[in-house]
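Listed after this line are the structures, all set down as structure tokens.
Read the figures in this text as sums done on the coordinates, not as results from a lab. Quick caveat: nothing in here was measured; it's all calculated off a predicted structure. Cβ atoms are built from the backbone, for glycine too; each structure is taken alone.
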Structure I
Amino acid sequence: MEYKHIICDLDNPYQSEDAVNKVIDLCLQHPFKGVHVPNYWAKKVIRDLKEKDITVISSIGEASGNDLTQIKLFALKELLKLGVEEVSVTINLSALRTNSTWCKIEFLQLTQTAHEKETLITLRLPKTEINQDEIQKIIQVVNHAGVDSILISEQNLHHLEMVQKEISDLVEIQVECNNQQLLQKLLQQNIKVFWQSYVNLS
């Protein structure tokens with residue numbers, strides 16, 4: 001199992017402390033690339049995994065991406081104070097469909113703020129299907145705004161080949177996954193996978 005390509009995903013606002021502790025134990029047992037946790041639990045996870053070479057990731061903004069840029073920037077700065085190493089942000093589809101330049105400006109502000117503290121920014125696709133024109137606009141935002149990685153939802157996995165072809169070599173491609181067969185296929189391609197913690201790794 002290529003644990004170094006797996007990001008253990010616990011970004012669920014309803015998770016209990018018991019669930020968080022179980023994921024921490026998993027991270028202590030296996031050399032995962034990273035762990036994705038809700039903001040509330042970030043400080044604890046950073047503290048408990050300080051001896052491990054595992055990237056602690058958290059998200060800002062609504063899952064739809066519709067929060068104001070100012071709110072996202074405030075949340076980002078708070079996570080930077082905690083020592084989060086990577087921050088995931090869902091792109092605002094409403095803004096993208098109106099004027100993609102708005103998204104570019106937003107991500108420029110986010111990446112500049114994060115990079116000052118040597119923290120990475122991931123552009124996350126929403127969990128709704130995106131058409132080809134929209135994915136091309138998103139690729140342009142990623143390539144021009146200094147984004148460090150793009151996280152593709154399973155609903156948009158059919159765009160993976162285009163993203164691999166058009167995205168900058170400097171940008172890491174990640175995929176959300178809760179399917180065992182898909183997990184194995186993606187790992188064979190050396191693609192970084194956001195793995196839902198309830199999926200069996202064996």
Structure II
Amino acid sequence: MENNTEPEIKIRRYGSNHEFKTSISDSFRISSDAYIFECQILDEVDYKDLAYDYTFSFGSGNFEFIKDNQLAFTPDYTGVNVFNIKVTDVYGAESFANASIFVFDNLPPVAKLSITEKENYYEFDASESFDPDKNYGGYIIQYKLTINGTQPIYRKEPIINFQGLFIDNPTVVKLAVQDNDSAWSEEINQILYP
């Protein structure tokens with residue numbers, strides 16, 4: 001068609017309030033189902049008559065339209081994925097949007113422990129423990145405290161008060177924390193001396 005103009009495609013992460021762009025860079029945790037793009041396509045023909053193609057310059061994965069303007073990207077592995085989304089109208093005019101998506105796996109949480117001796121008990125405070133991927137939805141769900149190798153104490157709250165007798169021997173206190181992806185931190189330990 002003589003007066004046909006190329007379609008225009010712009011993208012953004014689904015659910016964001018960022019403006020649509022022809023190029024985006026973002027990150028995504030692989031344990032999530034898929035990275036969802038929201039597409040904005042401008043063309044004088046019905047966009048249902050448009051053809052779509054996806055080309056990787058680095059990385060690999062699958063694409064699927066889940067709604068009229070939503071495209072799901074499911075990566076094959078962690079690392080950088082760089083690809084183009086091409087839209088072509090019925091007259092052969094085309095345009096591109098490109099994306100660079102860094103895909104990462106869950107980062108295990110980090111346990112931190114401070115111990116305070118109170119009048120009749122010890123306060124074990126793990127509130128400084130953290131999940132390094134908290135910006136991507138990670139958080140601590142459980143604290144595991146073990147005293148002298150006994151049965152572990154599991155709690156949802158970071159402060160554990162313990163009344164016990166620590167008589168003549170040093171007491172080994174161990175802490176591990178679990179994140180919402182079921183990953184446990186490395187176990188740390190502190191020794192209480194009589």
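One table, with the values for the structure above:
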{"read-out": "Comparison of I, II by Cα Rg over 2.2 N^0.38 Å - largest value held by", "value": "II"}
{"read-out": "Entry that produces 23, 13, 13 once semi-axes √(5λ) of the Cα gyration tensor in Å, for residues 52-147 alone is calculated, selected from I, II", "value": "I"}
{"read-out": "Origin of the derived value 89 (volume of the Cα convex hull per residue in Å³, for residues 20-75 alone; candidates I, II)", "value": "I"}
{"read-out": "Read-out helix-only ellipticity at 222 nm (-39500 (n - 2.57) for each DSSP H run of 4 or more, over all residues; to 500), computed value -13000, structure in I, II", "value": "I"}
{"read-out": "Which entry (I, II) yields the derived value 1.5 for distance in nm of label points 7 Å out along Cα→Cβ at positions 12 and 44", "value": "I"}
